[in-house]
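Enquirer: Dropping the structures in below, format is structure tokens.
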Structure I
Amino acid sequence: MTDSTSLFATALAQFERGADLIDLPDDLRSILSQPKNEVIVNFPVRMNDGSYRVFRGYRIQHSNLLGPYKGGVRFHSLVDLDEVKALASWMTWKSALCEIPFGGAKGGISFDPNTLEVDELERVVRRFTHALGGNIGPDHDIPAPDLGSNAQSMVWMMDTYANSTGTTERQNVKRIVTGKTLETGGSPGREKATGQGVVFCLQHWADEVGFDLVGATASLQGFGNVGSAAGRILQVHGARVVAVADHGGAIADEDGIDAFELTDWVREHGSVAGFPRAMWIDPDDYWAVPADLLLPAALENQITVENVHQIQARVVVEAANGPTSLEAEHILADRGIDVLPDILVNAGGVIVSYFEWLQNRSAQRWSHEDVDFKLRDTLWQACDSVADLRAELEVPSRRDAAYAVALRRLQVVYKQRGIFP
């Protein structure tokens, strides 16, 4: 496979490697290699100029063996069926790996949300929710924010779904989505959950290999919700952010970039471009900036054969989904650079989504401290499981071991439940 391999083909290749480790039977390979349902909707939306525009949306439901389908909704111009299928399958492995009772799903709409007015975006989200209809539900398929969407998007989805149900059920369906605002039933800690989980996994790796995060240098590729949260948390833990790149460009400073100041700048200006307290560098030179920790936290297929040889890091921490191509991963292994896999590292989002779902279901509100403690405990156990299986099977790849842990758990459930009829 090459860097031009489709994202879903990459996901399948990773799945097969994990399946090979545990000799997963062929029938289960066939079942898990494809999603159960692929929903595509085309729906019209009235724009502010009076015209109508037809949008295409997706909801891919990969597996619900362990619980309701669960996964984000992505708003981006590059969203397509191949991408969403890959993302949905990765959600299945994350849930199984972290032992939370969810399956895997993913959704998306092919458009750039930044080109719409707020009221136009609201109509798109509400119309998409209505078009999905009974394909989602609080105990069936539970969306969440993803690239391009946010807490407000989830509130619109929740409200649309609630107003499409019977009046006596409207207060019982808050858990139709997670990642909501706190005022409408969201969970403390959800906004930073993925970035917080990244750092928890990194701390486990540091303890495992004897690395001190205090004084470590970090490079962040992507400075949205995940990258900025991870950067701020790492800074609090004594690490130093020395380079950041996003869609607007790249900046560097060997003395350290203040992640809190940069977060404020990006919120106001939309990107790192123009940040006055760091040196502007050519984006092509970003990957060559020396740093102990490299955190790709943007889109998929960012580390490729074209840039992998420039990387000067001790570990690649996959805060994004699928940021490393198959060929680049082999090169990193040959160079002795550790890779902490996405299905483990960025699982904090779905874990805290599960916590939010539980809080909505029981009409409770947990404290921020409780959420962080439960998140750390859940991820720590998942990291332990991966480390134990690596030792048991004597495999160097953390990704392969993570897949093997997830697939073993799914295999046990299939064996106990059987396949209907």
Structure II
Amino acid sequence: MTTTQDAVTAAERCTPEFRRDPHAVYARLRTEAPVCPMRPPHGNETYLITRYEDARAALSDPRLSKDMYGAMDAYRRIFGDSSVALDDNMLNSDAPKHTRLRRLVNSAFTPKRVQALRPRIEEIVRDLLDACPTRERFDLLPAFAFPLPIIVICDLLGVPPEDRSRMQHLSTTVAQTGFGEEAKRAQQQAEEGLHAYFSDLISAKRRRPGDDLLSALTSVRDNDDALTENELVSTAFLLMFAGHKTTAYLIGNAVHHLLSRPAQLRAVRENPDLIRAAVEELVRFDGSVESATFRYATEDVEYGGTLIPKGALVQIAISSANRDPQKFDAPDELDVTRPGNAQDAHLGFGHGSHYCLGAPLARLETQLALTRLFERFPGMALADPAGAPHWLEVPFPAFRGLAELPVVLDPAG
């Protein structure tokens, strides 16, 4: 059996072997080192939490701060100075700032508001599928999985259609940055480009407001407590970035796993009412958020019998928690009929005050994408059913997604 140290090394380095199957490593860590000290490439003392109960508690523990400005030395060493201007948002803040920022944008993502977007999402899904080749191999990610959420979030924010591809390109550069000098330069240029773009767009919204979220945020007042200029720019970036990356990878993962398991796909097709439960199970089984974003200990904290010292960084392995056998029966099996799979059972959208603001929108987009895709193309198949899937290789195991998804929509013609 691989030793814990070997498992930790694999997790730290994010080797291709680890990316192909992180779940085997996480299973060992849950048993041997559930709160695991790591030596990641950025050099900051970091602890990885892997068990469900510990993860759920840590996600809402006020001693584990999300205000990375409080750990500025570590933060700058990891991400560089250029990231600071884009990170002045609710994701990287604690109460009361987090409460204020979230309240200002929360109304746009209520279940009722999201359901009102259903006709537009249906239209986008239909148009994208109309444009896909049906009898030849193609990559579903750039043709369908990514355009759907980027169009939806750009519509919501008020980003012009001609700028969508630029937003996707720049955010992809930010998400996949490594530690080399060339990669860091590319990251800095992308972050500066995004900051400049949203600054200009916000100025344009002030001059000519539209019926969109960004126009509303430029003029919003909450007890005379407006967003600062930098908070506004950073919030726009966060909503755009988080509003499409995670959903795109989730759609890709879901399609791959359903096509790889005909019995599960057949169950969804035969009972369309299963789609909501199926999406929750797919988020649990192999969701697009592998690890929660960094926290740091504001005081000495103990989890699982391990002391996390004040000032250390903490990562919470969502993918591991969602496969913890202490919480889920047969966790390594995909079961769209899993009993008792309540929407709040898994941690794929987080927990506590930082629970994903866009969860209702991500759920609806994924439900409609899967329903219409398999409804329209019942013979859809993986182009390489016997081949190993190509998973993203990223410096930080934050996203869990495919690098490509070759399919044929209508193999029989």
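Enquirer: Among the shown structures I, II, from which was the value 14.9, 48 of Rg and Dmax of the Cα atoms in Å, for residues 47-102 alone calculated?
Expert: For Rg and Dmax of the Cα atoms in Å, for residues 47-102 alone, the value 14.9, 48 is produced by structure I.
Enquirer: Computing relative contact order in percent (Cα under 8 Å, 6 or more apart) gives 26 for which of I, II? Present the calculation step by step, with values, prior to reporting the outcome.
Expert: On the way: I: 17; II: 26.
Derived from the structure labelled II.
Enquirer: Thinking of I, II, which structure, once FRET efficiency 1/(1 + (r/R0)^6) of positions 135 and 335 (r between Cβ atoms, R0 = 35 Å, to 0.05) is computed, gives back 0.60?
Expert: That value comes from structure II.
All of the numbers you see were taken from the coordinates with simple rules; none came from a lab. Computed from a prediction, not measured in an experiment: that's the story for all the values here. Cβ atoms are built from the backbone, for glycine too; each structure is taken alone.
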